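Taken together, the values in this text are just the output of simple stated rules run on the coordinates, not laboratory data. This one's a predicted model, so the numbers in the text were calculated from it and none came from an experiment. Cβ atoms are built from the backbone, for glycine too; each structure is taken alone.
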Structure 1
Amino acid sequence: MVEGVNALVIFTDMRGFSRWSEANEVFVNLRGFIDGFMTILRTRFKAPTFEIRSRGDGALIYRRIEAEMSRAEVTRLLARTLTAVRQVEADFRRHCREFGRRVGHGADLSLGWGIVRGRVIAVDDDLAGHNVNKCARLCNQARPYGIILDRDDFPDLPRDARGFVQQDRILDGMDVARVWVTSEIASQFVPRERLRETPEVHVAGTCLAQGPGGTITLLVARRSPHRRLFPGLLEGCGGQLRRSETFADGVRRHFRTELGLDVEVLEDLHVFYAIREPGEPVIPGIRFLCRRIGTNEPVSSNHSELRWVTVQEFANLPGEDFVGNLKQEVIDLLQRYHA
């Protein structure tokens with residue numbers, strides 16, 4: 001069945017989802033994470049007023065509205081919609097934190113939103129038409145995260161709407177769109193000479209603990225056999241560097257969130273490395289020697305083994321049991337540490 005209807009149309013998706021899911025190897029838990037996100041949407045955009053269609057790492061949300069609405073009615077509709085959007089964002093941040101605690105990998109994700117109002121084509125169990133396409137393109141431009149509203153559809157903002165900026169945006173395959181954008185998106189609208197590349201960079205650390213008489217033990221972690229990259233091999237601790245994060249801050253964050261340890265990063269004791277996988281971009285990294293702070297013992301759901309070994313035991317472990325050239329890199333760092 002095909003019919004034309006007037007609708008409020010909302011697209012949302014998770015920013016950085018694909019890169020995050022691949023880099024952190026959380027594939028086995030992704031279905032539950034996405035199902036939790038959809039539950040949040042259904043809680044805030046309730047049926048039967050709203051209908052929701054899953055779109056992988058996002059969703060299409062819509063409700064039928066009157067063809068003729070006064071300007072005040074349009075603004076009230078927008079106010080209710082923005083309230084629901086903010087509630088979803090708060091729920092989603094909690095969802096990410098709880099997932100990180102449960103799985104052992106951070107989920108530092110945000111949402112992008114596109115919102116329009118107008119005529120659409122209802123085709124059986126889905127939507128089509130110019131306004132649907134426009135909404136999807138607005139959502140795609142909501143980067144790094146935030147909300148984009150069609151300004152022709154919503155000429156007035158609610159009185160409690162804060163932080164929106166007027167802009168004109170060129171949409172792929174469409175005319176220039178007059179839009180309202182939140183400040184996070186507005187700040188990304190920069191001239192070419194101010195554009196900055198953002199390649200993926202990794203940081204890592206190997207932790208040592210000093211015992212009585214200056215004895216040193218090193219923490220080695222064996223990756224679980226189900227991990228996509230380097231299953232069953234020994235490593236330290238690390239992962240992606242976040243935006244606007246120093247190398248040392250990134251290492252401390254990974255130790256704290258992945259192993260439950262606090263460490264002192266010995267910033268002058270580091271080596272460079274690179275992750276090279278067939279068919280994948282090269283990922284540069286920097287590895288530090290770290291000292292344990294406190295007496296916490298490491299805990300991880302992503303490793304099959306965590307143990308402290310003496311320097312001699314470390315040296316006797318086969319080099320092929322380690323990720324990359326980790327064994328020799330740590331030995332070199334230890335020599336510099338003793339010196």
Structure 2
Amino acid sequence: MSQKLRVAVLMGGPSSEREVSLRSAQMVLNYLDPTRYEPFAVDLNDLLGAPQAVADLARRADFVFLALHGRFGEDGTVQGLLDAVGLPYQGSGVAASALAMNKVRSKATYRDMGIPQARGLDFRVAPNGMWLRGISPLFGDRPLAPMTAAQVEQLVGEVLGFDVVLKGATQGSTLGLAVVRTQAAFLPALAETMVFDPEILIEERLPGKEVTAGIIGDDELTALPLIEIRPKAGDLFDYEAKYTAGASEEICPAPIDAALTEEIQRLSLAAHHALGCHGLSRSDFMIVDGKPYILETNTLPGLTENSLIPMAARAAGIMLPELLDRLVGWGLAVRGRSKPANGAGAHTAPR
């Protein structure tokens with residue numbers, strides 16, 4: 001009988017979502033089946049810029065479980081590093097991770113697939129402090145000329161008005177997100193958001209009901225039950241509402257009709273496929289007047305005690321140990337090999 005699979009649970013790192021990552025990692029460490037796996041924790045900070053540490057990890061681990069969120073973990077950086085040293089891992093690869101992480105580029109992909117979304121403009125701040133227009137079709141034939149912040153404000157007012165949401169293009173957990181409902185609030189919000197990310201997406205605000213849709217699987221994909229999210233303070237599912245126990249109400253399955261449920265699941269499957277995701281994704285939607293609009297897709301959604309994917313999986317009859325087991329198995333299968341553990345011979349992928 002082969003020995004247990006040595007699983008490095010990669011966590012932390014320099015991302016602004018470090019604390020959430022540490023909490024996800026602890027859940028993975030607690031719930032990986034001890035009869036099948038030997039998990040151990042590794043902080044991404046100990047690997048970055050340390051080739052010897054990476055080489056040591058390649059010798060110590062048979063598999064890497066990514067409990068990372070945000071930059072360096074969810075954006076394809078670590079996936080590329082692991083591919084280079086031949087270590088299998090769960091979830092999406094480099095291209096899908098990078099594409100999904102960037103809200104501007106993923107919006108373009110959704111648009112190509114006909115997935116409904118909010119109208120939006122995107123901008124990038126240059127090193128000299130000037131703003132450059134992005135790729136939104138709402139720019140029309142406007143020239144690629146640098147703009148001041150005041151000109152950005154004017155353009156947003158003309159195209160979208162001032163009931164908008166500002167988002168850092170590559171931020172998660174609603175970090176770097178600001179809701180603007182008056183013109184006076186726009187420039188301060190722009191300055192605040194650019195601290196988190198030099199590329200900014202500005203979308204019309206969609207007041208409605210927020211739901212999230214998880215997708216799991218390898219060759220065959222399964223849409224998990226939907227979850228409706230009801231923040232208890234205000235209408236924004238922000239960082240505090242996501243990660244503070246009792247700050248929001250999550251209802252699973254979401255109390256919406258069967259036809260709308262099926263449509264949102266169909267759109268989440270389309271997003272998963274279009275972005276090239278693997279193993280697991282979670283797409284968030286707003287329902288406005290009975291119509292769903294996609295917000296974003298997460299390739300490494302949280303696995304904390306308050307996270308949505310474990311809740312949706314439970315509603316589908318999949319407990320966390322089984323979900324983690326499946327993710328490891330799919331990761332081993334898609335990466336094409338199963339590394340010997342402690343010289344004991346190749347492992348077969350878990351179910």
Margin query: Matching task: 15 is the computed value of relative contact order in percent (Cα under 8 Å, 6 or more apart). Pick the structure from 1, 2.
Written below: 1
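Of structures 1, 2, which gives 22.0 when mean count of other Cβ atoms within 10 Å over residues 147-154 is computed from the coordinates? Don't skip to the end; give the middle numbers.
On the way: 1: 22.0; 2: 15.2.
Answer for the origin of the read-out: 1.
Figure out for me which of the structures 1, 2 the number 17.9 belongs to, where mean projected area of the Cα convex hull in nm² was derived from the coordinates.
Working: 1: 21.0; 2: 17.9.
It must be structure 2, since only it matches.
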